[in-house]
Structure P
Amino acid sequence: MTATPRAGAVVLALGATLGAGILVGFAPAAAVAGPWFLPALVLAALTALCCAYSTADQQRAYPDAAGGYAYIRNQLGPWPARIGASAHLIGRAGLAAAVAGAFGAYVFPADRVAAGLGVLVLTAVVGRYWARFVAWAAVLVVLAVLGVVVLVCFSVAPAANPVGPVEAAGFDGIMGASGLMFAAFTGFERITAPVRGDRVFSPGVLRVAIPVLVVVVLVVTLGVGAAVVHQLGAARLALSPAPLRDALVAADGRSLLPLLAVGAAVAAVSVLIFVLGGARRTLLGLVENGDLPNIRARWPLEVVAVALAASAFLLLPTATAFAVGACGTAFYYGFTNASARVLLQEDRTWPMRTACLGLGLSVLLAMSAPADALLITGIGLVVGTGLLGLGRIRQSVG
């Protein structure tokens with residue numbers, strides 16, 4: 001299918017974006033903010049917009065660098081880069097685990113664990129070879145299925161409508177929901193920081209594609225989220241392991257569950273291609289800069305990425321894995337925005353205040369994560385950064 005570069009960029013990033021937040025994020029976001037998680041999406045979208053601009057500027061300044069880890073290292077030094085890399089790997093492991101859990105819940109609910117592990121391994125083995133060929137088809141399938149879900153949910157009155165005023169969630173709840181749903185937008189790196197060998201889009205293309213992408217994801221997520229809340233209500237939504245499936249069943253759309261399973265499978269695989277690829281890229285950067293030994297001589301980096309994701313999948317509930325992924329990702333973008341903030345003026349396409357705003361919002365959203373996710377992420381950052389530092393010292397002594 002032929003398309004303009006701007007349309008091609010938007011579709012490529014949509015394939016990496018439409019999945020984690022929609023399949024997994026609504027339930028934990030509703031648990032902390034009730035129906036107010038829908039307005040919280042606007043703040044998440046604004047944060048994503050700033051982060052996308054920052055990564056695009058850094059990719060332009062360092063076109064051969066291995067992603068955010070290398071950007072941070074070039075601008076802020078090795079120790080901030082090790083913290084950022086640890087945050088990125090924690091975020092990617094958590095999101096991959098959550099998406100794998102969603103795949104099992106929607107596609108093979110009777111054998112969720114085996115299905116989740118299977119999709120992780122399958123995507124790692126063949127996913128990156130499919131990525132450039134299935135972007136348009138994947139996006140069309142996912143959008144069509146989500147459109148059906150929205151139409152069915154709004155066409156049938158819910159079984160029981162809540163009565164009385166809806167209580168506001170408060171600042172903490174809305175910020176917590178924004179932090180969780182921020183993960184629904186982070187596929188923008190598919191175009192703002194492409195991996196080696198992928199197409200690089202010009203600043204002129206990204207100037208249009210980035211805001212269009214964020215707006216499209218915001219509209220789609222708002223639409224699906226509103227449909228699910230309409231059918232289930234916030235309290236029931238917060239307890240649902242598969243909100244889209246439960247909303248269809250509640251709307252007397254059980255016959256459409258096979259169609260939803262197809263859409264969920266396509267969305268999950270598309271997102272996992274991006275998430276595991278991002279983890280592999282950070283691991284490659286760590287190897288190239290000496291913060292990790294040359295593990296490529298022993299096994300592919302995909303094995304390490306899948307091992308991290310599989311560990312999170314087996315050890316954490318899906319909602320907790322998603323929260324950890326969102327928290328780690330927000331911390332990572334705090335560092336990438338901090339490094340973008342000190343870029344030279346000639347390397348900028350967008351003003352420095354964009355990176356400053358992205359830095360502040362990223363840290364605020366990360367610190368608003370649920371307490372258990374914040375604790376797990378904090379421990380992971382300390383352990384990961386310490387191991388990377390010790391590995392570097394050991395190599396220097398050796």
Structure Q
Amino acid sequence: MPPHYDALETRDPDVREQDLFTRLPAVLRAAMQAPAYAERLKGIDPTEITDRAALALLPVLRKSELPALHKAAPPFGGFVAPAPGSFARLFTSPGPIFEPETNQCDPWRGARALYATGFRRGDVVLNTFSYHLTPGGFIFDASARALGCAVIPAGPGNTEAQFELIEAYRPIGYSGTPDFLKILLDAAQSAGRDASSIKRALVSGAAFPPSLQAEIKARGIDAYQAFGTADLGIVAYETAARDGLVVNEDLIVEIVRPGTGDPVAQGEVGEIVVTSLISEHPRIRLALGDLTAELSGLSACGRTNMRIKGWMGRADQTTKIKGMFVRPEQVAEIAKRHPELGRLRLVVTRSGETDLMTLKAECSTPSEALQTELTATLRTVTKLGGTAELVASGSLPNDGKVIADER
């Protein structure tokens with residue numbers, strides 16, 4: 001079988017980039033038919049948004065904002081132009097956030113991820129993501145069927161019934177969380193049931209640490225990770241090269257400094273921001289609240305799209321200090337006021353019953369005057385007293401953290 005899903009996966013990166021940004025203006029025009037996007041993008045000429053530099057000037061929409069926006073203007077916060085009845089299915093996720101399923105084949109673009117995992121037409125797949133109100137089950141169900149697989153819509157739990165299905169249909173593939181895969185295998189072993197037909201797995205929705213990866217592999221299952229969301233479907237997926245996650249086609253992924261919309265340098269840890277090119281349900285610079293970093297070079301598997309390290313934590317590092325919230329956006333504001341500084345990291349500790357905060361700032365030319373000025377800026381922006389500490393350039397960790405709560 002061909003090693004790649006189609007020729008799009010191996011095209012020249014410059015050709016892909018040109019294709020994405022040639023299509024983007026039409027998607028922006030479609031987005032601006034919805035009142036909330038029309039307001040956010042007021043004054044924007046879509047024909048001028050033809051590269052990453054121009055895209056980076058558009059406002060970020062944070063996923064953490066969506067519950068309040070959806071509640072204020074149900075069901076979609078004014079970010080979707082078509083009426084709910086024009087979609088195939090209508091879901092909710094915790095928040096609540098309301099998500100529509102478009103009428104396309106493979107609307108969440110997951111077939112590529114399943115193909116990279118080794119699933120092929122005619123395979124039987126046990127899908128244990130939930131089908132109840134949330135999109136998870138349908139994301140992987142639709143993706144597997146688009147690939148030509150038969151799907152067992154098992155959902156999570158009820159292991160006894162699942163053993164009957166596994167022994168009857170002998171699925172070769174599994175999709176679900178890595179945690180439930182282990183639960184299923186452990187329960188089968190304890191009950192003397194045969195789950196040995198499962199040889200491949202695409203897992204998502206939970207951490208998949210090396211220890212669990214090794215255990216699943218020792219049981220004869222080749223498992224791969226995918227990163228996705230209910231809004232966007234599969235954003236990036238692992239391949240046989242095991243060299244990071246390859247970004248899906250038809251998505252523009254940016255990595256930005258937490259609390260801002262400013263792209264970071266390649267290799268820097270930052271927040272994942274995604275623009276999707278689906279006109280019926282566009283997402284323009286949706287900040288997911290998850291951290292990752294872009295990897296350099298191309299994957300050894302032959303796919304040529306951008307690669308990311310995978311999930312590296314949460315970008316929303318908001319914390320409460322002395323009864324007041326301090327947010328990453330405030331640290332970003334301090335950085336703007338002091339462009340001569342490198343990375344910033346607000347470290348929160350506690351002495352006795354008192355909260356303390358220290359702003360560590362990378363600086364190549366430290367001075368007492370700059371330290372005094374930075375301490376004053378910290379108070380001005382946060383409305384709280386703290387201290388500033390100038391440290392050597394490159395000495396702060398590249399982990400995406402701008403607020404480290406060490407209490």
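Per-structure values
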item: Structures P, Q, by relative contact order in percent (Cα under 8 Å, 6 or more apart): label with the highest value; result: P
item: Which of P, Q yields 2.3 [distance in nm of label points 7 Å out along Cα→Cβ at positions 102 and 350, calculated]; result: P
item: At a computed -8500 (helix-only ellipticity at 222 nm (-39500 (n - 2.57) for each DSSP H run of 4 or more, over all residues; to 500)), which of P, Q; result: Q
item: Of the structures P, Q, the one that 16.4 was derived from, the read-out being mean count of other Cβ atoms within 10 Å over residues 54-61; result: Q
item: Source structure (of P, Q) for mean count of other Cβ atoms within 10 Å over residues 6-13, computed value 22.6; result: P
item: With P(r) over Cα pairs in 20 Å bins from 0, in percent derived as 30, 59, 10, 0, matching label from P, Q; result: P
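Each value in this text was obtained by applying a stated rule to the coordinates, not by laboratory testing. These numbers were taken from a predicted model, which means no experiment stands behind them. Cβ atoms are built from the backbone, for glycine too; each structure is taken alone.
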